[in-house]
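Asks: These are the structures in question, set out in turn.
What follows draws every value from the coordinates through simple rules; no lab data is involved. On a predicted model such as this, the values are computed, not experimentally measured, just so you know. Cβ atoms are built from the backbone, for glycine too; each structure is taken alone.
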Structure 1
Amino acid sequence: MAKHNYSCGSIIPSSCVPYTGSKLKFLSDDEQPECDDNINDVITKIGDAIDAIKKATDVATHSMPCVTLSSAKTVSTVLQDHSDKICALNASISALAEQLASFNAATELVTIDLGCLSAGASPCEVNTNTYTIISLLNLFKTEICAIKSNLGI
């Protein structure tokens, strides 16, 4: 392949070339190049903007102890992995909500030696010393009411 030589003729330093371009979209009106700014001034403004973007999106020191990145740490991979983690947590919460929606504490079984209350609870006994919570609550209510009645309160 042939090497092409291009002649630049007289090279004019960029600091001597006035900027006559349009407004820079990423700058406010107050920050736009002045009428007498040159190409170097505009390149500096663009460089400063790029530097600010790089600093604002730098995730090199971003700590993610509960997230495992599957590739190099970039803004895109960090955001995707955070999104994946949030979606996984959302799925877990939804599953837990479904389980709790069908949970009926009254029918949960409790194993307890009721001592002197055993006779009153025997019709509700599921297994030896095992009762549903609602049957225990009803037993306690009945016994408390009987005590109050005997005390006249």
Structure 2
Amino acid sequence: MKAKVVIDLVLASAFVLSTVGHAAPPATKYQSTLTDPTAATGATIHITKASKVQIKVSSGAVTFSLKLNGVDVITGGAPDTSSMNTFEIQILVNGATHSQDFPFNIINGKIDPTTSKFQVSNALIPGGPLAAGTPIEIRRVRLIQFSTGEDFAVDGITTK
């Protein structure tokens, strides 16, 4: 009889502990490489060198960074110089999809350093304001050429 009571107590405790909500594991950095879109687009530029996106969390804010190299004009291969391109991150916050867009410039085939980092307060993240500990799911990253409105780079990998 005593053994059954002990087993019932252990099983009940295990059930209660398994149903208690757990905080999201600390994920303070996201990084992804950039590659060509999988389908042809009308963009007149493309990336030719390793480039990446980084997203870092600090106290009360999220910083979105773009490291872009080797952006060349498709016809002729000259390094591109253009402004008002769009760095778009599609995120899922609190069950809803949102986009966070940032304008950036390219100078001689590289990101203009003055438009490579964007810090956003947790209060201003789409889907927010966000409390500390709220997870943000990264769904998609794309770079959009201003003059054509077409993607010229996306997050992903390229096979060898």
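Asks: Comparing mean projected area of the Cα convex hull in nm² across structures 1, 2, which is largest? Please report the intermediate quantities before stating the final value.
Replies: Numbers: 1: 25.6; 2: 13.8.
Max of mean projected area of the Cα convex hull in nm²: 1.
Asks: For distance in nm of label points 7 Å out along Cα→Cβ at positions 40 and 80, find whichever of 1, 2 sits highest and give me its label. Walk me through the intermediate numbers first.
Replies: Values: 1: 4.3; 2: 1.8.
With respect to distance in nm of label points 7 Å out along Cα→Cβ at positions 40 and 80, the highest-scoring structure among 1, 2 is 1.
Asks: With relative contact order in percent (Cα under 8 Å, 6 or more apart) computed per structure, which member of 1, 2 shows the largest figure?
Replies: Details: 1: 12; 2: 26.
Going through 1, 2 one by one, relative contact order in percent (Cα under 8 Å, 6 or more apart) peaks for structure 2.
Asks: Still on this structure: Out of 1, 2, which has the highest value for distance in nm of label points 7 Å out along Cα→Cβ at positions 56 and 72? Display every interim value, and only then the final one.
Replies: Working: 1: 2.3; 2: 3.1.
For this comparison of distance in nm of label points 7 Å out along Cα→Cβ at positions 56 and 72, the top structure is 2.
Asks: Quick one: helix-only ellipticity at 222 nm (-39500 (n - 2.57) for each DSSP H run of 4 or more, over all residues; to 500) came out at -4000 when computed from one of 1, 2, so which one is it?
Replies: That value comes from structure 2.
Asks: Additional query: Suppose mean count of other Cβ atoms within 10 Å over residues 112-119 works out to 14.6; of 1, 2, which structure was it derived from? Display every interim value, and only then the final one.
Replies: On the way: 1: 10.8; 2: 14.6.
That value comes from structure 2.
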